[in-house]
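Listed after this line are the structures, all set down as structure tokens.
Please treat every number below as a calculation from the coordinates, not as lab data. Keep in mind that what you see is a predicted model, and the values were worked out from it rather than measured. Cβ atoms are built from the backbone, for glycine too; each structure is taken alone.
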Structure 1
Amino acid sequence: MGECMDVMADALATLARGGAILPLRHLMRIPQKAGIFGMMPAYMETPDALGVKVITVFNGNHGTEYDSHQGVVLLFEADHGSIVAVIDASSVTAIRTAAVSGVATRLLAREDAHDLCILGSGVQARTHLEAMLVARPVTRVRVWSRNADSARAFARAESERYGISVESVESPRLAAKDADIICTTTSAREPILESDWISPGTHVNAVGSSTPSARELDSAAVVRSQLYVDRRESTINEAGDFLIPKSEGLIGDSHIRAELGELLVGTHKGRASNDDITLFKSLGLAVEDVAAAHHIYTRALERGVGISVEMGGKRSASQ
């Protein structure tokens with residue numbers, strides 16, 4: 001996770017410097033199915049890489065044998081346009097999403113933040129716990145989920161895995177009480193975190209919603225917070241946590257303080273005081289997928305692992 005956090009920080013800094021091409025994602029809703037087919041392309045100058053994530057999002061898969069996010073990341077080299085790797089998108093999405101939240105937490109949470117609230121108990125809850133343990137000296141964790149059995153199982157497994165106190169609680173309000181860091185990792189379409197439950201000085205990573213009509217935070221929580229994002233253009237087009245309070249006339253585009261990459265390259269500042277409530281609205285960007293895929297591909301070549309397959313696209317000398 002720490003390694004991926006470093007890769008994500010570099011990718012976001014490259015984006016902030018203008019070293020990436022990043023179209024908005026294209027989402028196709030599948031008729032009569034509770035699912036989305038998504039395509040997310042990007043090009044990066046550093047590392048010199050081109051790629052696309054092709055993924056399905058079926059939130060109804062929660063609690064089944066299937067992941068909610070399934071697909072592949074296709075990585076191309078940028079000199080001749082040749083495909084060089086096909087990588088599982090479920091694992092890439094799980095790790096890089098939490099790693100970006102880890103970067104945000106390093107940049108925005110108080111240095112002494114140690115009390116963590118996680119709303120949700122699925123894949124992203126698990127990877128976010130790992131990222132928060134890397135980012136800050138977490139000593140206490142409370143978790144809430146609509147599925148109480150899932151929350152209890154999460155608490156048992158992660159307490160044993162990390163040797164820290166992970167407590168399953170009965171409500172999101174109890175989970176958020178006095179927390180220094182809150183991660184929302186649910187498939188909720190309506191708010192599951194309210195402003196009144198957030199203490200001064202808290203940092204929030206809002207991760208679960210990625211469409212204009214869904215959100216995890218109520219409007220008052222967004223208004224009250226200093227808002228930071230992975231990318232402005234994506235936020236003002238795709239993020240329900242931002243767009244719904246904007247449609248209510250409570251905030252405008254200027255409510256976005258900065259992109260994470262701008263904090264990393266020093267063009268904007270983050271937290272100003274220990275009482276600030278900082279909010280990172282995560283949408284997930286294709287540059288994160290391409291950077292992760294390039295790193296995985298490079299490490300695989302170094303270690304001699306993976307399966308090599310002839311994909312075509314290159315003529316032999318006799319042709």
Structure 2
Amino acid sequence: MKIAILSRNKKLYSTRRLIEACEQRGHEPMVLDVLRTYMNISSGAPESHFKGEVLPHFDAVIPRIGASVTFYGTAVLRQFEMAGTYPLCESVAISRSRDKLRSLQLLSRKGIGMPNTGFAHNPDDIQDLIKMVGGAPLVIKLLEGTQGIGVVLAETKKAAESVLEAFMGLKANILVQEYIKEAGGADIRCFVIGDKVVAAMKRQAQPGEFRSNLHRGGSASLIKISPAERATAVKAAKVMGLNVAGVDLLRSERGPLVMEVNSSPGLEGIEAAAGKDVASMIIEFIEKNAKPHRTRTRGKG
């Protein structure tokens with residue numbers, strides 16, 4: 001199969017591993033910088049171009065679209081979908097998961113456990129917003145933040161009020177979430193492919209830090225997850241419509257809580273912690289499922 005990999009940098013660990021897995025299984029991978037891929041949107045004959053050349057037809061496309069280029073990246077992916085290329089994750093599903101507020105509303109509608117979350121616009125509502133999520137300590141998140149950037153733990157009510165007023169004064173969109181103390185600065189990354197969790201790791205924050213992201217110095221280790229955690233991760237990925245997802249869970253007294261569903265989960269941490277060839281599992285999934293025009297939304301979303 002001809003497989004396109006949408007990635008800004010072919011030297012990144014995840015991209016390198018996907019190239020290796022494609023070649024080992026006899027496929028032809030081609031890495032396309034999503035920002036150098038452009039479109040001819042003509043009636044009945046959509047074309048994609050790359051560095052002055054018309055791109056050939058691909059059997060499948062693997063989107064590795066960074067959060068900062070979601071709008072353009074999903075537009076490029078839609079172009080592939082309209083041409084009949086099978087997307088590992090659909091453009092609509094990626095857009096859905098990248099919108100933190102929308103994704104939480106969808107999870108809420110399906111009854112999936114998550115931290116109590118509030119969203120407001122007016123500073124006059126701050127007091128009730130804090131009370132709504134159970135009071136301080138609480139977590140304040142910028143909607144556009146990634147990799148733990150723009151996430152603040154407010155340990156007192158006064159601190160929460162000050163941070164919320166500051167963010168609202170800057171016209172930033174923010175979520176307020178209850179702080180799950182019993183998680184102890186740790187979360188679980190479940191790597192979902194299709195309808196199963198193929199690997200899981202525990203991410204532990206550094207001492208004095210509550211964000212467990214590996215980009216923030218957190219450490220990763222192998223963990224055995226419960227059937228409830230497994231089922232929650234698979235259901236969360238399905239609600240987003242993602243074939244491949246990194247589902248981040250917190251262990252709480254009321255069961256597993258979903259923090260986030262990531263549409264471009266990194267492979268380095270999970271492969272090292274779990275000792276599994278996750279990249280080959282992704283390519284195997286494509287082999288079983290890739291068919292022309294097999295896209296639920298056909299680029300319509």
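Here are a few things to note about the model shown:
- Structure responsible for 9.9, with mean count of other Cβ atoms within 10 Å over residues 26-33 calculated and labels 1, 2 on offer: 1
- Calculating mean count of other Cβ atoms within 10 Å over residues 122-129 for structures 1, 2 picks out 1 as the one with the greatest value.
- Each of structures 1, 2 was scored by mean count of other Cβ atoms within 10 Å over residues 98-105; the highest score is held by 1.
- Origin of the derived value 1.8 (distance in nm of label points 7 Å out along Cα→Cβ at positions 2 and 18; candidates 1, 2): 2
- Test item: log10 I(q)/I(0) by the Debye sum over Cα atoms at q = 0.22 Å⁻¹, for residues 106-161 alone calculated as -0.98, pick one of 1, 2: 2
- With Cα extents along the principal axes in Å derived as 58, 42, 33, matching label from 1, 2: 2
- Given 21.5 for mean count of other Cβ atoms within 10 Å over residues 130-137, calculated: source structure among 1, 2: 1
- Value 20.0, calculated as mean count of other Cβ atoms within 10 Å over residues 186-193, assigned to which of 1, 2: 1
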